[in-house]
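Q: In the part that follows, the structures are each spelled out as structure tokens.
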Structure 1
Amino acid sequence: MDQPVQRVCPHCARISYEDGPRCPYCGSSFRRRGGLVGIAVLLTLFAAVVLGGTALLLVAAGNEFDRRINREVDRVHEQFESDFDTIRQEVREELDRRLPEPTP
């Protein structure tokens, strides 16, 4: 003679040896319902948090990259202006040296 399997009611958490589809204590079904929905909600929430965090990291990295590029562009621009001013001064000096003085 086989003994019934021990079952735990998902609603009232009492142990039962009944074979029926319902708990003899609270009358709830032994089947769990909505478990997949809860897991789906948790997975969706987890994905949203991960994607949101990744997006924030990418935005922060992009902002830092923009700041570095802007600093480098400013540095190159200043160096270019300095070099150009030096070349302009050298050209003026060379023209002044080669051209005769204007006569009044």
Structure 2
Amino acid sequence: MKIERVIITNSSVLEWALENDRKINDLLYNTIFDFSKSDKKSVTLLRLYSFSDKDQDGTDVVIDFKISKKELFETIDKLLKAYERYEEYEKCAEILKLQKSLVD
């Protein structure tokens, strides 16, 4: 499972995350099936770097998007809602299969 790295230059981390909601969910979708079968307790999907120091406090920001086994069911539920919003029903079906396989 490879970590996607993004350097944000022209917006805040929040603005970038809102504008790239689909990209974040696609990374999650492409990772969650293998992760659910793995022995790992958590995995980082995405690392955001923001070096624009808009607050002029001398600090840069690095944020990791992670999924964990502890919150796997909540993550699957949020992912399912996102793909319903995108009207990606084949992916919804795959997510539902995953959800069912983890309950059985």
Structure 3
Amino acid sequence: MKRILNTQGIKTIKMYPVALTQCEIGGDWYTNRLEITLTPNEYYPDYTEVQEEIMKKVDGKTLNIEDVVMAVYDMMTFFSPLKIHITDTVENCKTHFNVVVEK
């Protein structure tokens, strides 16, 4: 992925991608409403490429919620941010209630 030099001195970036996954435990499909918060260091991401990577690595895949959070977290470490916080709010699952997982 492309890194963009943080010449603007941006302090916080929040992104809100959405992906659909199938739970490997319960087998039901659910919606992941992600919130990616990062404190950029020298670089920040190209948002289009973040969306593409999430669609490639998460959307349509069979993953549990915690694995979705880890996949997105690992992807964002590429930019060497000072801080990363990933929140996944899972909705529309028929086999269990809404769940929020954070890392």
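We did not get these values from a lab; they are worked out from the coordinates using the rules stated. If you're wondering where the values come from, they're calculated on a predicted model, not measured in any experiment. Cβ atoms are built from the backbone, for glycine too; each structure is taken alone.
Q: Which of 1, 2, 3 yields 1.01 for Rg/Rh (Cα atoms, Kirkwood Rh), as computed?
A: Numbers: 1: 1.81; 2: 1.03; 3: 1.01.
The read-out comes from structure 3.
Q: Taking -16000 as the value of helix-only ellipticity at 222 nm (-39500 (n - 2.57) for each DSSP H run of 4 or more, over all residues; to 500) derived from one of the structures shown (1, 2, 3), identify that structure. Walk me through the numbers before you get to the answer.
A: Numbers: 1: -23500; 2: -16000; 3: -7000.
Clearly, the read-out refers to 2.
Q: As an exercise: Rg and Dmax of the Cα atoms in Å, for residues 11-50 alone, calculated from one structure in 1, 2, 3, equals 12.1, 36. Which structure is it? Spell out each step's value before the answer.
A: Details: 1: 15.3, 44; 2: 12.1, 36; 3: 13.8, 41.
Corresponding structure: 2.
Q: Ranked by distance in nm of label points 7 Å out along Cα→Cβ at positions 3 and 91, which of 1, 2, 3 sits at the highest value?
A: Working: 1: 10.4; 2: 2.4; 3: 3.5.
When distance in nm of label points 7 Å out along Cα→Cβ at positions 3 and 91 is computed for each of 1, 2, 3, structure 1 gives the biggest number.
Q: Of the structures labelled 1, 2, 3, one was used to calculate relative contact order in percent (Cα under 8 Å, 6 or more apart), giving 32. Name it. Before the final figure, lay out each step's value.
A: Working: 1: 12; 2: 26; 3: 32.
Computed on structure 3.
Q: Oh, and also: Given a value of 1.9 for distance in nm of label points 7 Å out along Cα→Cβ at positions 35 and 75, point me to the structure among 1, 2, 3 it was derived from.
A: Details: 1: 6.0; 2: 0.2; 3: 1.9.
It traces back to 3.
Q: While we're here: Kindly point out which one of 1, 2, 3 the value 10.0 was derived from, the read-out being mean count of other Cβ atoms within 10 Å over residues 67-74. If you can, show how the numbers build up before the last one.
A: Working: 1: 10.0; 2: 14.2; 3: 18.4.
The read-out was computed on structure 1.
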